[in-house]
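Asks: In structure tokens below, several structures.
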Structure I
Amino acid sequence: MRLKGKKCIVTGGSSGIGEATVRRFISEGAEVLIADINLEDSKKLSEEIGEGVDYIKCDVRLEDDIISVSEKAYGMWDQVDVLVNNAGSELNQSYDKMTEAEWDNVLNTDLKGPWLMCKHIVPKMVEAGSGSVINISSLNGLVGFPLSTAYGSAKGGLVVFTRDMAIELASTGVRINCVCPGVIQTGMMERWTDLMPDKAEAQEMLRNTMPIGRMGTAEEVAGAIFFFASDDSSLCQGSVLSVDGGFTAQ
């Protein structure tokens, strides 16, 4: 129960890594507000878990939605202790084939969204003198991949955003760190393999990219997020943690 009494916001918390994080936080005694564009899934998860979980519809591309999240959170609680910027949008498209709308959607979701959440949540953390922000980037934010120009640009930008914010916040008592998952068995990965001519072959290829010989799980990534949410990471500021089965160690 190392998060007992902590008040937490998780964007994109109704599925995948976000859902696993919500479940882990609740098991550690936290209260969680799910901010997710998918209201129905958020409602189902909240009802399943029960006490300690609430939800609000939020499109992180829209500042008005994020203002509503802030108003709800600070209406429910005196303080937000943990913010997890997990909501994301993927795109597998070559640089010359993607449309401007596709580029904008990925950058607005994966990079502008975390900035807007920080803009409207972090100042009161600073006033309180404590808090932890965890940005969920990706292996694609650390190394290059084909068909990943927009997604990699957004996730790479989020890594540097984390470091820049860490310096701004260093003396405030608010920590901000970044988790970079590798190949994780989630709905996002399923959608990617569904686009391939041979899904089974694509899944095998992904497993083989991981030196450990398997994909990771959302629960394993949630464990890393929990570390940054807990006081165990009190000396971490601007850290970028690869959770990738050894990929970036090669």
Structure II
Amino acid sequence: MSQQIHTTTHGPVVRIQINRPEKKNALTLAMYDAMTEALLAAEADPAVRVILFAGASNCFTAGNDLGDFLNSPPSSEDSPVFCFLKALTAAEKPVLAAVHGVAVGIGTTMLLHCDLAWAGPSARFQLPFVNLGLTPEAASSLILPQLMGHRRAAELLLLGETFDAEAALAVGLVNGLRADSELDDYALRKAEALAAKPPTAVRLTKMLMKRWPTEAIRQTMSQEGEIFIARLASPEAREAMTAFFERRQPDFSQVVDDVL
């Protein structure tokens, strides 16, 4: 288990905490592997009934660590980020999340596959894929329009602007808001309350709610992944990420991009 992914057991609840506060909990390949391992271990343990994701130091995750990401970009559906998303979408036990601070990229899209999520007033969400010359992930191109309608989904995915916890609640991305100082305890209490319910009935109810979109989500994630991998080699993505590291605004006026 990566030192930057902490797993703790609270009775029948497993809490998976992203713990890299010096980098706003930005995710590396090793951290994706560790989260997948923790998730699969919780799924396989009959004593575990609920899985709860959280971030350390009042931060959920700033998304991918771009340096690590560019040094070892995903090249197939077996890449760590895609393996984590597959494990998350396939989870049979309830998955919950408590969101403090920044939730960028996968920090937002993974919430689409959590069964319950709560945020603190400090939470700031963003889907910056287009800004980086990339395309959506985690079946967000399918789920977001279904969740909030095309126009709101287009606003989040095409403009890639930051939005706050109130906006996340309004579009159904989270279930509710709690004070930052109370959020972790509140989410754990909810997880424990859910874990006290009949476990088979809980899992079957989750299965019934998700049975129809499962294949559509799998196909969408596969198509998104294929395009995402191609986009990483695109001139637009190179300019966007170079500008990020050089701390300047990207200039796409002279970029010719025909990579699909």
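Please treat every number below as a calculation from the coordinates, not as lab data. Note that the structure is a prediction, hence the values are computed from the model and not measured. Cβ atoms are built from the backbone, for glycine too; each structure is taken alone.
Asks: Consider the structures I, II: one of them gives 1.7 for distance in nm of label points 7 Å out along Cα→Cβ at positions 30 and 46 as calculated from the coordinates. Say which. The partial results should precede the final answer.
Replies: Values: I: 1.7; II: 3.5.
Only one of I, II returns 1.7 for distance in nm of label points 7 Å out along Cα→Cβ at positions 30 and 46, namely I.
Asks: Let me ask something else about it. One of I, II was used to calculate Cα Rg over 2.2 N^0.38 Å, for residues 94-149 alone, giving 1.13; which?
Replies: Numbers: I: 1.50; II: 1.13.
Structure II accounts for this read-out.
Asks: 15.2, 48 is what came out when Rg and Dmax of the Cα atoms in Å, for residues 38-117 alone was calculated for one structure; which of I, II is it? Write out the running numbers ahead of the final one.
Replies: Details: I: 15.2, 48; II: 13.4, 39.
Going through each structure in turn, the value belongs to I.
Asks: Identify the structure, out of I, II, from whose coordinates distance in nm of label points 7 Å out along Cα→Cβ at positions 142 and 238 was calculated to give 1.8.
Replies: Numbers: I: 1.8; II: 3.3.
Working through the options, I get structure I.
Asks: For which of I, II does volume of the Cα convex hull per residue in Å³, for residues 102-189 alone, calculated from the coordinates, equal 97? Present the calculation step by step, with values, prior to reporting the outcome.
Replies: Working: I: 97; II: 81.
Computing volume of the Cα convex hull per residue in Å³, for residues 102-189 alone on every structure in I, II gives 97 only for I.
Asks: Now for a different question. Which structure, out of I, II, was distance in nm of label points 7 Å out along Cα→Cβ at positions 6 and 86 derived from, given a value of 1.3? Present the calculation step by step, with values, prior to reporting the outcome.
Replies: Details: I: 1.3; II: 3.1.
Only structure I yields this read-out.
Asks: Can you rank I, II by FRET efficiency 1/(1 + (r/R0)^6) of positions 54 and 158 (r between Cβ atoms, R0 = 30 Å, to 0.05) and just name the one with the largest value? Each step should come with its number before you reach the end.
Replies: Numbers: I: 0.70; II: 0.50.
Between I, II, the highest calculated value is found for I.
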